[in-house]
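Please treat every number below as a calculation from the coordinates, not as lab data. The structure presented is a predicted model; accordingly, all values stated were derived computationally and were not measured. Cβ atoms are built from the backbone, for glycine too; each structure is taken alone.
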Structure 1
Amino acid sequence: MEKEFWKAGNMLYPLPAVMVSCQREGEKPNILTVAWTGTICTNPAMVYISVRPSRLSYDIIKDTKEFVINLTTKKLVKAVDYCGVKSGRDVDKFKEMKLTPVPAKILNVPLILESPVNIECKVKQILQLGSHDMFIAEVLGVHADISYLNKKGKFDLSKADPVVYSHGEYFGLGELMGNFGYSVKKK
């Protein structure tokens, strides 16, 4: 096998394409599309998002220390892209994309009703890293659309038709290939 060597860059793909909602009290809510996000701890449940300081949402999240990660679906892919390329300084993204803001249970930030899963997050630390700053946050609660739950109450990813991002392109996820531990499970 032959490989080509490239200069340092981000090649960890695909990544989840999520819409992050945020809001200052008394102002309209905003949505930011983020692909640099993930889980960083189980107990306590913690996640991160990385955001460019030039983005409108950066200051909102920095000031309020709150945001909601809204998972996305194939039906939402146009909104995912729009919320990543348009600025909340110029447009109302909820209105333009016909998304429904609904109150969160704990935070003063709206959830996106059309999202299959909404994760309420409280910022614990901000790491200044270079082009992006990382917001490390504790998960305070999760909302799951019951239409995506199976008979046992487990979230059924195949029903959600999730969207991932890779090098400027959006993709759907494919088939289930195994469950955690299947490679060592006794038959």
Structure 2
Amino acid sequence: MRLFVSVDLDGLTERVAAVQELFDDADGLRYTDPEQAHLTLKFLGDVDETDRPTLRAAIGEAVTESGVSPFKASFGGLGVFPHLDYISVVWLGVDGGEASFTALHDAIESRVTDLGYDPEDHEFTPHVTLARMEHAGSKGLIQDLVTRHDPDAGAMTVEELRLKSSTLSGDGPEYSTVKRFALSD
């Protein structure tokens, strides 16, 4: 089962969809479902069923060790990966709460790499994927939109993390929550 740890953007679906509408005239983008909008803290990949209890315990310990209690996060601004000259992902940024997201990521990263999961090969950038670029037909338009617009997608109180499964299908990935980890005061 493919697993990842995320913060879901509950209650911000319409705001995320409105940001995606900025790109309506762009060709070559495959949009993520705004109903499934989330910020990935750690992608774990395929996890054997026998390893899941140890993994769940490690994530729970990491959440506690991070010292992060419920916090307000706001989402806004646009960016791309890996860079504007070669775009593979268009994303929505974080305007507030970045330090808390980073602390959670770092604690989880430390715990799960101790279990043998692969460490990240890039610096953590808190973001919400809006679309993946399938071809560069509208690259210039996308570059212009990303550099010119600074949308506000709203704010929420982050009270929990979720361990989620990802099942790939012809219609895109389908996510389901495996376990919730509450942030405590």
Any idea which of 1, 2 comes out highest on mean count of other Cβ atoms within 10 Å over residues 48-55? 1
The value 23 for relative contact order in percent (Cα under 8 Å, 6 or more apart), derived from one of 1, 2, belongs to structure 1
For which of 1, 2 does distance in nm of label points 7 Å out along Cα→Cβ at positions 40 and 144, calculated from the coordinates, equal 2.5? 1
The highest value of mean count of other Cβ atoms within 10 Å over residues 112-119 among the shown structures 1, 2 is in 1
With helix-only ellipticity at 222 nm (-39500 (n - 2.57) for each DSSP H run of 4 or more, over all residues; to 500) computed for every candidate in 1, 2, -3500 is reproduced by structure 1
Parent structure of the calculated result 2.9, given that distance in nm of label points 7 Å out along Cα→Cβ at positions 96 and 120 is the read-out and 1, 2 the choices: 1
1, 2: which one has mean projected area of the Cα convex hull in nm², for residues 32-79 alone, as calculated, at 4.2? 1
Upon calculation of mean count of other Cβ atoms within 10 Å over residues 16-23 from the atomic coordinates, which of the structures 1, 2 produces 18.8? 2
Looking at structures 1, 2, which one was log10 I(q)/I(0) by the Debye sum over Cα atoms at q = 0.18, 0.23, 0.28, 0.32 Å⁻¹, for residues 64-103 alone calculated from, given that it came out as -0.56, -0.90, -1.18, -1.26? 1
